[in-house]
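Pasting the structures here.
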Structure I
Amino acid sequence: MQTIGVIDLRRGRAVHAVAGARDRYAPVTMVAGRPIPPGDARALAGVYVEDLEVDALYVADLDAILGAAPNLAPVRALAASGVPLWYDGAITSVEQARQAHAAGVHHPIVALETLPSYERLDAICQAVERVAFGLDLRDGRPIVRTGGTVPELDGVDTLLARALQAGARAVVAVDLARVGTAAGPDDALVARVRAGAPQTTIVAGGGVRDSRDLARLAAAGCDAVLLATALHDGRLTREDLTAARRLPLH
């Protein structure tokens, strides 16, 4: 199982996500149990990649997700890290996905939370390589865009089937209520997604605490895990991440 270091950006600064309360996210001040300049995204990425040896980075442009224009400048800087970059910047068009690729993004994420319609997902997947579908949940319930045409009552199984029909190459399943809480991951959700997408790359995150959680996710069928808090405070070490790569997937 691969490990992905998370960088949430707000006004250009790396912030610590907790339970999806984005207006209260504070700058990251520590990673691997030692201090970094508050909110310094490049310093955070450097420790992730060089010291902890994560396999990839995940960057979320929270301002874009909340309705502002996307800012790809920090993404270009982070793409120089030398590892694949997953990016959620409220991508809703083919042009935005292509711009993300041009900025160095390996996996552009089309997220449920900001998706206007299934047809937009179809168009992006047909035009752009390595598109991931962001299965955004809160307390197990899908988060759909206000004013969009994705039915609010479509459940996880329907959403997953529609994303696979569109041609999504990966699914990123995150329950925002668990993020930053050390509540433990939703391995049952991962198993459900794996059952519905047996040949698709599954990425999961939210609430991961320690190496036992990593083993649970691998056993549920997770290909890669999003990590932030447990890397910030040092509960997960480079040795833990190395061991995670050897975990058998089921």
Structure II
Amino acid sequence: MMLLDVGNSSVKWAIWEESGLASRGRFTHLDKDFAQRATGAWGELPEPAAVAVANVAGAGMEQAITAWTREKWNITPRYLRASGTAAGVKSAYTVAGNLGVDRWAAMVAAYREFECPVCIIDCGTAITIDVVSADGVHRGGLIMPGIGIMKRSLVEDTAGISVEFGDNPAPETLLAMSTRDAVNNGVVYMAAAVVDRIMVDFAATPGENTEIIITGGDADYLLPLLIRQPRHDPCLVLKGVAILAGDSVCAT
């Protein structure tokens, strides 16, 4: 089965076999040339038995994925949706479908793996935090701007600032010697500070040993700055996609 985690900026994919995730990759889709990017990533892969997708990039992206998989493999993908309950997890949302399916998949995967209270920090275009209790109940979450969005807000709302997008390296020093590095360092430190504060708050929760997992494309940039080190699982959403699509996933 091919698993797709389609975010607002990039497509993460993996091939799931009985032994686990056999191969995986990632490509951006911000330039809207999805077919070319998909052919470059998947054109030489063996035809999968099925394609399961967690898509938060909108209806246009869903149409582009379906057109490609139908033309290449004669497969119509299965598009997953968040629901009230799945795999032992109960949503906190009154309207379950309003929860992002990527957040839902990550919660399902984390709870299946650890079977204890979990806090999932997903560092993508947006940074999301979700918590699931020991009995599988989603306690709610937070959504805040990701590193790229914070950079864009400075460029759009502040005169004289020019930065490079797409690369958010962990700062080598706290203080920067150029505007570009000052912006990069500032937003990466802001994101790291939020993640650190979240982990401190959950570590102090009485009576709960919460497992904290970080995922998402920007997690690598934040990890070197974090005071507390969470578990890092870049494939967490993809594992949840497999679970929601009907396959059981072991931790890899």
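Some notes on this structure:
- Calculated for structures I, II, Kirkwood radius over Cα pairs in Å is largest in II.
- Largest in distance in nm of label points 7 Å out along Cα→Cβ at positions 210 and 226 among the labelled structures I, II is structure I.
- Entry that produces -11000 once helix-only ellipticity at 222 nm (-39500 (n - 2.57) for each DSSP H run of 4 or more, over all residues; to 500) is calculated, selected from I, II: II
- When FRET efficiency 1/(1 + (r/R0)^6) of positions 50 and 234 (r between Cβ atoms, R0 = 25 Å, to 0.05) is computed for each of I, II, the largest belongs to: I
- Origin of the value 3.4, where distance in nm of label points 7 Å out along Cα→Cβ at positions 66 and 90 was derived from one of I, II: II
- Which entry (I, II) yields the derived value 1.1 for distance in nm of label points 7 Å out along Cα→Cβ at positions 106 and 218: II
- Identity of the structure behind 27, 15, 12 (criterion: semi-axes √(5λ) of the Cα gyration tensor in Å, for residues 26-113 alone, calculated), options I, II: II
- Identity of the structure behind 17.2 (criterion: mean count of other Cβ atoms within 10 Å over residues 82-89, calculated), options I, II: II
Laboratory data are not the source of any read-out in this text; all were calculated from the coordinates shown. These numbers come from a predicted model, not from an experiment. Cβ atoms are built from the backbone, for glycine too; each structure is taken alone.
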